[in-house]
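Asks: Before anything else, here is the set of structures, which you'll find just below.
Each value in this text was obtained by applying a stated rule to the coordinates, not by laboratory testing. Just so it is clear, the structure is predicted and the values come from calculations on it, not from any experiment. Cβ atoms are built from the backbone, for glycine too; each structure is taken alone.
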Structure 1
Amino acid sequence: MLYGKINSVTHHSILAPALRVLVPVYNAQQQQIGMVSLGITLDTVYQMMSESRWIIYWTITFAALIGSLGTFFLVSRIKRIIFGFGFEPYEIANLFEQRDAMLQ
């Protein structure tokens with residue numbers, strides 16, 4: 001029947017297309033004794049996906065904003081620790097090159 005595996009199928013019935021999942025049920029001796037079938041219409045799936053789409057978009061936007069702000073504060077803190085205020089990365093690189101040239 002299921003050969004011990006979970007089976008998912010898109011079923012086009014008279015009422016509406018549906019997503020069906022069949023899962024085998026086992027006893028204590030690991031013998032398949034039955035199966036459980038679950039179905040949901042594809043319209044419901046699409047509706048749930050469209051409702052949760054905006055949540056995903058806002059979550060990604062919020063995470064990108066927090067990541068950008070965190071990066072900005074981390075970079076400014078590192079620049080302040082290394083050389084004080086006002087130095088850009090290329091200026092720091094120039095200072096290191098000058099220092100290495102003096103040491104050689």
Structure 2
Amino acid sequence: MSDDTPKKLYKLLGADGQFYMSEEPGTLGGNFIKKNDKIYGRLNCPAALRSLKNPNSTYPKYRVLFKDEATEIAAGYRPCGTCMHEKYLEWKRQQEQQRQQEQPK
């Protein structure tokens with residue numbers, strides 16, 4: 001007996017910035033409301049949930065899902081300061097170190 005029920009597909013964003021369809025749901029979400037401010041975080045992030053509930057928010061239009069954290073980072077997203085605070089602080093420290101190294105001496 002075969003199962004002819006169509007499988008649910010999820011639209012995920014890949015490391016190359018291209019969308020693809022997957023039978024596996026995303027494990028983390030993100031948004032790219034501003035071109036240079038791509039953020040990723042947990043699916044139950046309080047900040048994301050507030051934005052998704054706001055009827056005037058454009059957040060749902062820019063919501064993306066990822067397979068895993070490595071994919072998000074490869075796609076150029078940074079950790080959310082709300083739900084991934086420690087990772088965000090580490091990312092921020094790295095950005096500051098990089099800026100200092102790039103400054104002329």
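Asks: Tell me which of 1, 2 gives -9000 when you compute helix-only ellipticity at 222 nm (-39500 (n - 2.57) for each DSSP H run of 4 or more, over all residues; to 500).
Replies: Values: 1: -19500; 2: -9000.
Going label by label, the one that fits is 2.
Asks: Given a computed value of 3.7 for distance in nm of label points 7 Å out along Cα→Cβ at positions 28 and 52, which structure among 1, 2 does it belong to? All intermediate terms of the calculation are to be shown ahead of the outcome.
Replies: Numbers: 1: 3.7; 2: 1.7.
The correct label is 1.
Asks: I've got another one for you. One of 1, 2 was used to calculate relative contact order in percent (Cα under 8 Å, 6 or more apart), giving 27; which? Please list the in-between numbers first.
Replies: On the way: 1: 14; 2: 27.
Going through each structure in turn, the value belongs to 2.
Asks: When Rg and Dmax of the Cα atoms in Å is computed for each of 1, 2, which one produces 29.7, 84? Write out the running numbers ahead of the final one.
Replies: On the way: 1: 29.7, 84; 2: 16.6, 72.
Derived from the structure labelled 1.
Asks: On mean count of other Cβ atoms within 10 Å over residues 60-67, which of the structures labelled 1, 2 is highest? Please list the in-between numbers first.
Replies: Numbers: 1: 10.0; 2: 16.1.
Comparing 1, 2, the top value of mean count of other Cβ atoms within 10 Å over residues 60-67 belongs to 2.
Asks: Let me ask something else. 1, 2: which one has FRET efficiency 1/(1 + (r/R0)^6) of positions 36 and 68 (r between Cβ atoms, R0 = 30 Å, to 0.05), as calculated, at 0.05? Mind dumping the intermediate values first?
Replies: On the way: 1: 0.05; 2: 0.85.
Only structure 1 yields this read-out.
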